[in-house]
Each structure stands twice: as C-alpha cells, then as structure tokens.
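Q: The next part holds the structures, each set out as structure tokens.
What follows is calculated from the coordinates using simple rules that are stated; it is not laboratory data. Fair warning: this is a prediction, and the values are worked out from it, not measured in the lab. Cβ atoms are built from the backbone, for glycine too; each structure is taken alone.
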Structure 1
Amino acid sequence: MHPAADIKQDTAPSHETRLRITEIFYSLQGETRTVGLPTVFVRLTGCPLRCGYCDTAYAFQGGEWVLLPDILARVADFKPRYVTVTGGEPLAQRAALDLLTALCDAGYEVSLETSGALDVSLVDARTVKVMDIKTPGSGEADKNRFENIAHLTPRDQVKFVLCNRDDYEWAKALLSQYDLAARCEALFSPSFGELDATQLADWILEDHLPVRLQIQLHKYLWGNVPGK
C-alpha cells in the first residue's frame with residue numbers, strides 16, 4: 001500500500017456543499033509564476049501532514065463551516081482575477097473539488113496549492129496545480145504520492161521546499177528521474193530561515209538546473225503574518 005493511501009479526506013457534516021474555512025483574504029501572491037499579482041486566497045482548514053517548516057499550523061484546526069455560495073460571494077467582493085485555494089491541505093476536504101470547479105466557472109484564474117499527498121486526478125483541468133513534493137528535510141517525504149506526477153500538465157507547477165544541501169541533491173535526483181522540467185515548471189524554494197536563498201541560487205547556477213528559484217515574497221514584505 002502506498003504510504004499516502006492511509007490519509008483520509010474529511011467530508012462536511014451534512015449533505016450541503018460547504019467547506020471548513022480558516023480565512024479568506026486578499027494579498028499579493030508570494031510564490032509561483034504569478035508572484036506579485038493581487039490574489040484572493042481561500043485557506044481551507046485541516047492537514048494530514050506535519051512538515052517541520054510549516055508556517056500555517058494555525059490552519060490545522062478550527063475554522064468555520066461555510067456554504068459554497070457564501071465562499072463565492074466573499075471572493076467576489078474583492079473583484080479578483082486570480083484566486084488561490086490553499087491550506088492546510090485543501091484536498092483533505094472532498095468539497096474542495098467542487099470549490100475549484102465553481103471558481104473556474106466564475107471566470108477566475110484558479111490555482112491549487114497541494115502537498116501532493118492526496119490524489120489530484122479529479123481536480124478541475126482548468127485549475128493550475130502547484131504540487132509541493134515533500135523533501136526529507138520536511139519530515140514527511142514518505143507521504144509523497146508520486147503517481148500524481150502523471151497528472152501534471154505544462155500549466156502546472158511542482159515545488160520543492162529545501163532545508164539543506166541534502167534536500168537539494170534529493171530534489172535534483174527526482175527532477176532527473178521523472179524528467180519534471182519537461183512535464184511542467186519546477187520551483188526550488190529555500191525553507192525560510194533555514195537555507196540561504198543566495199546559496200540555493202549558486203547551486204542552481206552551478207548545476208545548470210532548469211528550475212525557477214522561488215522565495216516567499218510575502219514574508220519579505222510582511223514577515224510570517226497570517227492573512228498576508
């Protein structure tokens with residue numbers, strides 16, 4: 001059995017389409033290819049992983065159950081072009097699939113930030129999947145569901161958060177093993193406060209890697225502040 005197979009997905013406690021929401025906020029996208037663009041973030045509550053560098057542990061529990069039409073109304077209030085569904089782990093709630101489709105139907109450019117520990121095959125094809133492959137330094141590398149790679153398209157992105165040189169070498173090997181850069185855009189991101197971004201940049205240049213260096217813009221602007 002695949003290690004990720006034991007991860008269960010929550011369902012809302014009634015027949016209505018609703019999701020447990022930690023926050024909905026408007027900010028600049030801090031990562032991915034739309035970095036710097038004004039974006040509405042819908043942060044879902046709950047995550048089956050416990051990565052050592054997690055910066056959203058406040059989303060593990062709590063939140064409020066919100067009906068899908070009410071979520072859409074709150075998003076529309078910001079009049080955005082871009083919407084990102086994040087977590088936690090959004091796909092831990094089955095209704096996240098309905099949310100992604102509804103946001104796409106509303107005409108937004110939609111992205112999903114997911115750990116890749118849960119099946120992404122049913123995600124609406126109009127959604128840009130940003131899949132975070134967990135490195136050994138995260139403490140959760142055994143949860144990676146590598147069969148998800150087959151469901152990535154050129155519109156999608158795969159992300160590695162790197163804690164040290166060992167993580168870098170591990171990610172570089174995976175990049176080659178799965179020919180990831182030919183499948184989609186690959187992002188290498190230094191774990192904030194653990195790995196120096198300049199050091200990572202030097203490694204990427206030395207090895208001529210076909211990846212994008214990514215830093216978390218929002219942390220440089222506002223620090224590690226919820227809702228930013």
Structure 2
Amino acid sequence: MKLMLNALTKYLAGVVLVGLLLFPAAGTIFYPNGWRLMVHLFLPMAVFGIILFCKAPELLKKRLNSREKQPEQKRVVALSAFLFVAAFLAAGLDFRFGWTTVPHSLVVASSGLLLVSYGLYAEVMRENAYLSRTVEIQEGQKVIDTGLYGIVRHPMYTAAILLYLSMPLVLGSWISFAVLLPYPAVIVLRIRNEEAILKEGLAGYRAYQQKVKYRLIPCLW
C-alpha cells in the first residue's frame with residue numbers, strides 16, 4: 001500500500017506540474033499540442049507503473065527513488081530539471097504568442113518517436129533489474145551485457161535523450177526544442193561520473209567497457 005501511494009502521488013504530481021507549466025504560459029487550456037503531449041507522456045507512464053507494481057515492485061521502488069548521493073549527480077539532476085521547466089514554459093509562451101510553428105507532420109512523427117523512446121525504456125527495464133534512478137552500486141549487482149546492453153552501455157540514457165528532444169516538437173515549439181538541445185551534454189556529464197563509479201565498484205565493468213565500446217549511439221559515442 002505504501003508503494004502504491006508513493007507511486008500514485010508522484011504520478012499525479014507530475015501530471016499537475018506539467019499542466020501548470022504548459023497551460024498558464026499558453027494562456028488557455030485550448031492548447032492541442034499540450035494535450036497531445038500530456039496523453040503521450042502520461043498514459044504510457046501509467047501503464048508501465050501498473051505493470052511494474054504487479055510484476056516487479058522492487059524495480060518500481062528503485063525508479064521512484066530520485067535522491068542522488070553523489071554531488072556531481074545532484075548538479076546534473078538540478079540542471080536537467082531546470083531545462084525541463086524552462087522548455088515547457090517556453091512551449092506554452094510560444095503557443096500563446098505564435099513565435100514559431102512546427103509542421104504538423106513533424107509533430108506527428110515526434111509523437112511516434114516519443115512512443116519509441118518509451119518502448120526502449122520498457123525493454124531496458126525488462127533486461128536490467130538493477131535499473132535504479134540514482135547512481136549507486138547495489139548489493140549483488142551484476143553487469144548486464146545482453147540485449148540493448150550489448151549494443152550500447154547506457155541504453156536508458158539513449159531513450160531519455162529521444163524522449164526529451166521529441167517532447168518540444170510534440171508541443172510544436174522550436175524555441176522549446178532549442179532550450180532542450182543542451183540536454184545530451186548533460187547526459188554525457190552524468191555518464192562520465194557514473195562510469196567512474198561503476199569501474200571502481202562493480203565487478204566486471206571494466207571488461208564490459210572493452211566488450212561494448214559505445215556508450216549512447218553505436219559507431220558514434
């Protein structure tokens with residue numbers, strides 16, 4: 001019951017937060033792309049939450065814990081939150097004043113890309129039972145090197161970048177997209193610190209780095 005209440009509280013808080021960032025800035029609740037994003041963002045999230053609660057409650061508990069212990073990771077989380085808030089406010093204001101327009105075809109394609117990122121999230125969570133939301137070494141943790149982890153070392157962050165960069169285009173705002181363009185660089189900072197921790201504390205991780213050369217994007221980085 002405690003886990004259910006915690007998950008439901010954080011979910012509803014997320015829905016309210018995004019709504020308060022988008023619609024007051026837009027000056028109206030009649031913001032079609034705003035509602036499009038709300039549906040695409042929170043409906044799959046609810047489905048995943050229910051599945052995790054029923055099938056993998058320990059993993060859900062880890063995903064709900066967002067309290068970082070590493071100072072470097074706290075800065076990364078703060079910067080990510082700032083970009084998230086700024087991008088959503090920018091999208092609402094962009095709609096309100098009509099500064100930029102994203103072609104409808106690109107909005108639809110970006111909606112599909114957002115759902116693809118959720119599919120990647122689902123596959124990563126299926127493969128990795130140690131998928132904590134914070135950077136830490138867990139008791140009994142082992143290196144996962146199969147599936148997506150056999151292609152890149154951090155497929156969850158690949159999915160996160162796709163998600164973050166698709167959201168402003170779903171909202172129909174080039175300004176919002178520009179605000180979130182630094183997000184991949186933030187992820188790079190997180191990965192560099194995380195890999196330093198994993199190399200020192202997780203048995204077999206150095207060998208895994210030699211086996212899987214790329215961190216985020218095959219043949220690139």
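Q: A value of -6500 was derived for helix-only ellipticity at 222 nm (-39500 (n - 2.57) for each DSSP H run of 4 or more, over all residues; to 500); which structure in 1, 2 was it taken from? Intermediate results must be reported in sequence, preceding the final value.
A: Details: 1: -6500; 2: -24000.
Going label by label, the one that fits is 1.
Q: Work out which structure the value 14.5 belongs to, where mean count of other Cβ atoms within 10 Å over residues 78-85 was derived from one of 1, 2.
A: Computing mean count of other Cβ atoms within 10 Å over residues 78-85 on every structure in 1, 2 gives 14.5 only for 2.
Q: Comparing relative contact order in percent (Cα under 8 Å, 6 or more apart) across structures 1, 2, which is largest?
A: Going through 1, 2 one by one, relative contact order in percent (Cα under 8 Å, 6 or more apart) is largest in 2.
Q: Another one. Which structure, out of 1, 2, was distance in nm of label points 7 Å out along Cα→Cβ at positions 54 and 86 calculated from, if the result is 4.1?
A: Structure of origin is 2.
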